[in-house]
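Computed from the coordinates by the stated procedures, all read-outs in this text should not be read as laboratory data. All of these numbers come straight from a predicted model, not from anything done at the bench. Cβ atoms are built from the backbone, for glycine too; each structure is taken alone.
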Structure 1
């Protein structure tokens, strides 16, 4: 297939924190692509053939199909190494990948699942009531522990790893867009460093337009 005649496609709903993670990386690297709005719930058979777990996002580039956000970013980093999203040194590089895993494997299921899914997806998509007990526990017990940990990791630095914007910042900031859509944000009095950090990441050239189009009034 002639790659000049086709553009890569990112399948997945923009409201997904995993899809957003890839979109910010693509914007940072200046990669052009097409975007289909595919939700993971009740996906058609042709999409499940591409993404066997029926999850989003899925990257389609000619004959290459990659149905996982971390795998997609790894591919993009190798194919389009400039500007880099991973530090060059082994230690900081591994640290950045850890924060991506922490965000993907824990923060997104916990924060997005416990607040955004309950307040937005449950009533609008599944026509079910929000479980306010889950929301309360997430906001008052689980989220503060996450923010305490990240505050300790950030210390006085501008970015989470190596003094430069990286995949860690992309992944860690993504679930807070969903929280904002659901009407919640970081308590700046209790966690001022993290509140400032997220605002700083959201204001970056690669992140700001994506945040603005998703938030109410954006």
Structure 2
């Protein structure tokens, strides 16, 4: 309770308030990606759940493709141009973390943005190698590569979660909750204007429909 009072006083002194940072498409992408990645991982060893594994895996790839487009045409903090920085900025951010200094901007920090891009590329590699494994391209190599990249992506996910916890402590705000309600502390002029409810809803419904198409066998080219 004392910490919350101190944060409120500090925010009032700097003119900060809770502002909308993450639009609905970004939040829908984030949590559907969590569900699909976890679902694909948990069903990867079961032949009985093979179609479910395919559905989770291909839907994950679809979500990444949508996020790549939204990174070009989305709202302010969703765009890659806002958070993708050069090696120096990423290195400086890591140094700041070691010195226990919080990230100042309300959007993604340079290191988090880099991790997100690498993770999305790994997911696309997982999807491609999985498809090649289904089609028996390059024999066992595709399956082994698929499994290896999946383990690498899991390690990166764990690193991402740990970083979110650490940054929440440094910034003294719950970054995981921010990805639920879309709000972080900042100045009023830093807020995005439109939450993009319609596009977020279309992404959610479209992803569920695509999942249904795969699991029902309506897209045999992906599963046979």
Structure 3
């Protein structure tokens, strides 16, 4: 598989990782295709969401661990499906649909579930839904910019991979907090970070898109 660079592709250094490339080849060899892997990413997100909801009444380290593993699995699927499609030569006419729509579902599942987990009703629930809305908005601005002819803007500070890394970090901090104090305030703080970073990302992407459109007049 050879490396392919595209302005409409999220810049990820992991595409050059030999283990990731080997995994992509293995999946192709057993008959899986990029669209299948995109759907599997939603399954990882669903399990992560269910595990997060299980924390709503009591913080359990096993559930936090499952969330982390599944979020990492989701990110790996998002990485591998693109490698299979572009470098592997299995790009399809509906590949863009499978590449983008499952991400919106995955973001919503994980972020909304985290809101119910954070507690302090209705603050936690509201934060979860707000994070999901802002995550979808960041993707909308990116896709709209592409439709206007601009290079798709995958930048942060709270793009998809950044949101998931914050979730992973939040789970790790929550595990330590649970062991020391039996509380999970860090989960609420995680949502606040994602929401504020997402809003900033929307503002910056919109600003860059406006500057691009003005430069083309």
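Quick look at the values:
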quantity: Which of 1, 2, 3 yields 11.4, 32 [Rg and Dmax of the Cα atoms in Å, for residues 144-191 alone, calculated]; calculated: 1
quantity: Given 2.3 for distance in nm of label points 7 Å out along Cα→Cβ at positions 88 and 184, calculated: source structure among 1, 2, 3; calculated: 2
quantity: When distance in nm of label points 7 Å out along Cα→Cβ at positions 72 and 168 is computed for each of 1, 2, 3, the largest belongs to; calculated: 2
